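Take a look at these structures.
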Structure P
Amino acid sequence: MGLNRKELADKSSLHLQTDVLVIGGGPAGAWAALSAAQNGARVILADKGYLGTSGATAPSNTGTWLVPPGDNRTNIVERRWQRTGNLADQRWMLRTVDQAYENLLKLAEWGYPFPDDEDGRLYIANLRGPDYMAFMRRRVLKAGVTVLDHHPAVEFYFDGEAVTGAAGVDRQRDRDWRVDAGAVVLATGGCAFHERILGAAALTGDGHLMAAEAGASLSGMEFTGKYTLAPYGSSLNKGLPFRWASFYREDGTPILDADGRPLQNGIGEREKDIARAMIEAPVYAVLDQAEPALQDWLRRGQPNCFVPYDRAPVDPFAEMFRVTFRAEGTVRGTGGIRIATSDCGTDVPALYVAGDASSREPLVGGTSGGGGPNSSWAIASGWWSGQGAAAYARRRGDTAFCTSSRPLGQAGLRPAALAKGALTPRDVIDSVRAEVIPLEKNYFREGGRLQASFDKIDSLWADVKNHLSGEGTALTRLKAREAAAIAASGRWSIVAALARTESRGMHRRSDFKTSDPALAHSITLRGVDDIVASSAEQGQREVAS
């Protein structure tokens, strides 16, 4: 099934039918499309940007969690599981590393140019983002998938029992589109709360809101406390070079750790000391712990990390430069749409989820999957969700196109009351960011501050629901919907943070400093306006109304 550019241009709006609709064009979406096509489905992939350059993977290199088959495989997974806060599932972890390894071999078979290691063997643990995603685009097109670039989705269609497709806007032609489908895979990525980090500017939680409106639940939304050190004013979120950094005040006074020693290494537990210091005053760094040979290795291995220094210009190995923490929301956090089946199905019939749009708790628990685990998860969950969606569409047959369906989008699309001209998407986003970005609110959490943030964002949500309108151009509708999704994601994250009355993984509470064994399970959220939090131990309780 395909449409050429002329056919698209000749239509005032676009209405298509397909077996499987994949929403999102990062690695998870690309793998889902390939998997569905391989399983005999007609596939359409709609991307907010351009498949091959959009998403968090495309701008930079990414490792994978590479665990080859062998006797040591179970031990490797067990060791990582011990760092997940007792929330991950070793069965999912083993499935993920096995499927990712198998698919990385597929990439090699298809001709992806992996580098050689020192022994002359293919080194498949690392993927060069730009090359990887350009390769995946070619592979997706070769598989016969219809690709709709610059076609962000804004809402689902639903027939009362199952999702029947989605609708959105064509950014380049300023028109609407709709695709009726036997099954849908959401691969829209996480929510970075409009933090302008590398590759994440368009990651606004759209899929989370669409799924929740359809009745899907979310989990892990409290685990949004992942921050990465970066040069002040830059969009980088690559913190590796700071492993060899020393930290100072503006006057050159060393910042001391809890033991009174000069603070060095901004990775791991030392990160908390830097965050505390940064709340009080600006923090500066110099990468003076790196020997000359290591400096050369860092520049060659992480070239994009050094662009801000070269532009300044500053020698980061000899001169102090100001640093900041960039919040990464659910992108390198954990939360997202809860997976209910082994093939990445959700609570909603015909709806599947992959990559960062899903909760990665089964893989990484309450810790960050940033880098290798998330990369392998995108590959594996994309593959499973494509298989699941193709099988569901095949069972459903043409009945998916014979039912009466209705659009589900509300906030940002169909306000409940008359629109207030004073309420803009920018206002909404700024208000959400004021509650979910500051270190003193989101890195170091406390019940009173969390409740105050919830009260503010809950009041904001009422205004978003009732008054935020996307009337006008396609871009206007998209911006309003993105703002609504950011507000919804922020509200869910605070509700979940209030419900988890302990510290675990990225969730750090000063009023509950230790982990509670009774809370070694997921906090699940359901609902958009009235949010209900539930857990294995507590049952259900209404948190917001």
Structure Q
Amino acid sequence: MNQSPILVLTLLLAPITARADAEAPTPRPNIIFIMSDDHAAQAIGAYGGRLAKLNPTPTIDRLAKEGMLFENCFAGNSICTPSRATILTGQYNHINKVYDLDGRLDPAHQFLPIELKKAGYQTAVIGKWHLKSEPAAFDHYCVLSEQGEYFDPTFIVRGEKPWPQNSFKRDGEHVTDAITDLAIQWLRGQRDPSKPFFLMYHHKAPHDMFEYAPRYKDYLENVAIPEPESLWNQPQFGSIGTRGVKDELWPYIGTSIGERNAHRNYVKTFNHTGLPTPEQRKRAAYQDYMKRYLRCVKGIDDSLATFFDYLRSAGFMENTLIVYTSDQGMMLGEHDYQDKRWMYEESARMPLIIRYPKMIKHGMRTDAIIENADFAPTLLDFAGVKRPDVMQGRSVKAICETGREPADWRKSAYYRYWMHMAHHDNPAHLGLRTKDYKLIYYYGVPREGNSPHTPPAWELYDLKKDPHELVNVYDDPAYARVVVELKYGLAERRRQIGDDGRDYPAVEAVVQEFWNYDAAARAKAEQISHECLARYKAQSVSSSRQKTEQKPGRE
């Protein structure tokens, strides 16, 4: 049978053409990284918990239903500036050198936007920055100065004057509304449509002091916010590192909801001192705190509804990877604590939701242990960009695609808080979190110190039996083997990631001195507790004397 030359050529080329089509690179996704400040996972409906029935986050919950929710994502250092530095560098804080709120991330180390720009992405950051140095690695930036203001916010942009002198003000606006509007403006009219884009869209809320937009003043007004059990009852929680010998330091370590910590508590902050009993004052302070906080959260969720409506109308939702997270968690009354900084679950856990319908099925969840050092490698991986060697984290893209963690995936998350007893009276500590247990080591030394300022101590929580961390089982003989195994694992993680103490050898000497926590170390820790109490009492007497001697009207 005769065949035409054209037909024969077509048949011969067909497999080659099909193969070429199959191997054609998928267009790189746009990437939108949304991060709120201090938005705890327990304040997101999709994560469940005592606040879920209040329905504060229907928009974020929908995002979770359309993508993957990470149940065990943790900040390596639960405070704003260090967490943001880790997200941008893919490095732990002892490597990127952003240990605390005084840290800065210079443009040469803003690795995530640098790598994406190399790959042809247009990059932008809008909203909260909080890393001191200019975000010069981004093509476009429009960021708040430091924490920024909730009302009439000022934004810093690139301009003729040196950073941070080029700015403009959004008079008459709440910061959440302003940031969302600026993000939409950039997408609508300032980006280059010929390039894929990477947008970091960062909210200030719900950071303290929880100044919500006036339209939310009646939200939850007549609702009793559920209280955590540990707001009231936690006799076996903590250690002498957080409570002192026989609770002698309980009034001084960790700022509080009730009046336990006289230095800083929400009874005083929100002016509930006039109520007749401590219980009434504490309960009123908790309700006030939570309503202010959740009103800010509601503002975030509503702003995201507006933002996602724009993305749908502009046709971005299908080819855009959308991430929602927070820079860390937040203590919402658990253990009578306010703020974050702790390694306890509510503080260290980060919400993480990723939506990308081309690769991620709807409604997926994983309990794989994720660290914020993984964020940058993950975004690069989705963009088809090789992770640079300077990054220590690992991509979670394969987990997103399959719903399964690889056999060689890490079994624990590492944590270290360096900012000893600053602002919210939290001792320096480090630790390890597995799926079953959490080991915390309070070594009690400031970064520039050479001896403990608060007593060193260890805490261990059995997360399967005690998910709210109410009982420290470190000294329970039934957990002796677990303690040994976790201490070995903690030492090994420190070795793997390079946290060897070389920058602060005097601090590392203390870490090693109390590592085994034998009888001599415990006795010394108890003596440090007594000395710490004496120091705090002396400071209180001195402060009271100064107030008494101060003349009326003099500051």
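What follows draws every value from the coordinates through simple rules; no lab data is involved. Because the structure is a prediction, the values reported are computed rather than measured. Cβ atoms are built from the backbone, for glycine too; each structure is taken alone.
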Comparing P, Q on FRET efficiency 1/(1 + (r/R0)^6) of positions 66 and 434 (r between Cβ atoms, R0 = 25 Å, to 0.05), the highest sits with Q
Between P, Q, which one scores greatest on distance in nm of label points 7 Å out along Cα→Cβ at positions 114 and 186?
P
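If percent of Cα pairs over 28 Å apart, for residues 146-393 alone is calculated from each of P, Q, which structure is the one that comes out at 43? Walk me through the intermediate numbers first.
Details: P: 43; Q: 48.
Among P, Q, the structure yielding 43 for percent of Cα pairs over 28 Å apart, for residues 146-393 alone is P.
Identify which of structures P, Q gives the largest calculated value of volume of the Cα convex hull per residue in Å³.
Q
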